[in-house]
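Please go over the structures that come below.
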Structure 1
Amino acid sequence: MSRAERRAERQPRVALALGADLAPRALDLLEIVELAWHDCYNEISPSERLVDDMLLLSEGSIEGLVAAARLALTDWRDLKMAAAERRLSP
């Protein structure tokens with residue numbers, strides 16, 4: 001799957017999480033994450049589950065998405081733990 005195809009596939013989820021106005025910038029950020037992901041983990045892209053974790057932790061803001069992306073790139077396991085905790089808390 002190409003980067004453009006992944007972007008198109010993610011667009012509805014990103015728009016739902018951050019709103020239609022922020023979606024293009026959030027999708028740009030996720031493309032940057034893909035480039036860094038390759039450098040960090042030697043994989044083309046984070047899994048869609050990790051993308052969902054980043055969107056959850058974004059709390060609907062670009063700033064939150066930046067923080068979640070940084071966490072994912074630093075250690076994706078910490079992202080998964082934070083997202084799991086968030087899903088469990090009311």
Structure 2
Amino acid sequence: MLDDQQLRDWCKRLDLSEKAQIMVQQIRSSEPARRVQGRRGNVRGCFPSHKMGHTIQYESLTNELSAIYLMEYHEADLLEYWDQPM
């Protein structure tokens with residue numbers, strides 16, 4: 001996960017608008033928009049992310065957890081990922 005200076009540098013490098021920077025900051029500082037739900041036919045849980053420094057919630061083994069594994073272990077260029085953002 002990026003620290004504050006790395007985030008500022010990233011935003012500057014991409015020339016993000018102020019509006020985009022505000023949205024990124026809101027996503028990073030907010031709790032997930034909703035908690036995952038256990039429904040018939042799905043499995044929910046939390047993945048302890050080393051990349052993010054906290055747990056990431058999921059509600060699907062085949063889609064969300066698989067995506068988490070890809071983002072965590074196979075996407076070296078991926079800087080951050082968030083569960084259930086805005």
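Given a computed value of 1.20 for Cα Rg over 2.2 N^0.38 Å, which structure among 1, 2 does it belong to? That value comes from structure 2.
Who wins on relative contact order in percent (Cα under 8 Å, 6 or more apart) among 1, 2, i.e. which is largest? With respect to relative contact order in percent (Cα under 8 Å, 6 or more apart), the highest-scoring structure among 1, 2 is 2.
Assign the value -26000, calculated as helix-only ellipticity at 222 nm (-39500 (n - 2.57) for each DSSP H run of 4 or more, over all residues; to 500), to the correct structure from 1, 2. The read-out comes from structure 1.
Values in this text are rule-based calculations from the coordinates and carry no lab data. Everything numeric here is computed off the predicted structure, so don't read it as measured data.
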